[in-house]
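Listed after this line are the structures, all set down as structure tokens.
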Structure P
Amino acid sequence: MAYEHRLRVRFHDTDPAGIVFFANIFVYCHDAFEEMLRAIGLPLNELIRSKEQILPLGHAEADFKKPFRHGVLVDVRVVVGKLSDRSMRLDYELRDDAGELLATCSMVHVAVDPATGRSTTLSPRLRAALEPHKA
């Protein structure tokens, strides 16, 4: 089941042409990721503070289909595309309030032990919480 997060394109997110600056799509997707973690009972700040593991990005990509303009409402839909032993791929669709596809994005987060800086297995707690959101 997908998690959905709604946001509004802010003036400070746009470039001089009035279109969302390209890098902000990753901000929008990461915001949705953080809200999804909060909704499933594992807020990112608590995961980081627990020093159990951190989840840096190993890969990110985006495809833009239509310009995002200032003031537009955007629905960010997140699904877990893949769960492996040491990483997870999250897939995103960003649509305007009319349902038009604005962009797609994919991000791979790698489980890392903060004490060693080396990859580790995804925590069973995180894996169990993410399972219902698999595509």
Structure Q
Amino acid sequence: MARLFPPLRRARGFTLLEVLVALVIVGTALGASLRAVGSLTQNSDGLRATMMATWSAENRLVLVRLAKRYPAIGKTSFECPQGEMRLICQEEVIATPNPRLRRLEVSVFDERQPDRLIIKLVQLVLQE
């Protein structure tokens, strides 16, 4: 004798609990990736500021080298902007044990945060 109704089979699929656990896992992964992207953005801003400050300091060192003048001992500050970044350069010339050499230090600071040293480059200048 044939049955009128086919036998009931257990439905295949995910339970509500399994779906909720999967959503929690996906949400946690997305949150971690957003945090990583935010961190990369902050790091790129810092790297950009360091790169601009390095260019400013290198520009000053090249100017001193091209001037071919023996720099006087002392300390001076001047503006050294790069693009839209307002930077302050501080140049310090220091005597060395060798009278024919002077130590030239160029420190670069952010104009908005004058206490924050971004970079410091040092060069020896030979008296010709």
Discussion item. Quick check: -6500 is what I get for helix-only ellipticity at 222 nm (-39500 (n - 2.57) for each DSSP H run of 4 or more, over all residues; to 500), calculated from one of P, Q. Which structure matches?
Written reply: P
Discussion item. To test your reading of the models, identify which of P, Q gives 39, 23, 17 for Cα extents along the principal axes in Å, for residues 38-93 alone when calculated.
Written reply: P
Discussion item. Quick check on the output: 30 is relative contact order in percent (Cα under 8 Å, 6 or more apart), derived from one of P, Q. Which one produced it?
Written reply: P
Worksheet item: Of the structures labelled P, Q, which one yields 2.29 when Cα Rg over 2.2 N^0.38 Å is computed from its coordinates?
Response: Q
Worksheet item: Where does the value 5.4 come from, among P, Q, when distance in nm of label points 7 Å out along Cα→Cβ at positions 14 and 86 is the thing being computed?
Response: Q
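Rule-based calculations on the coordinates, nothing more; no lab input. Here the structure is a predicted model, which is why all the values come from computation and not from measurement. Cβ atoms are built from the backbone, for glycine too; each structure is taken alone.
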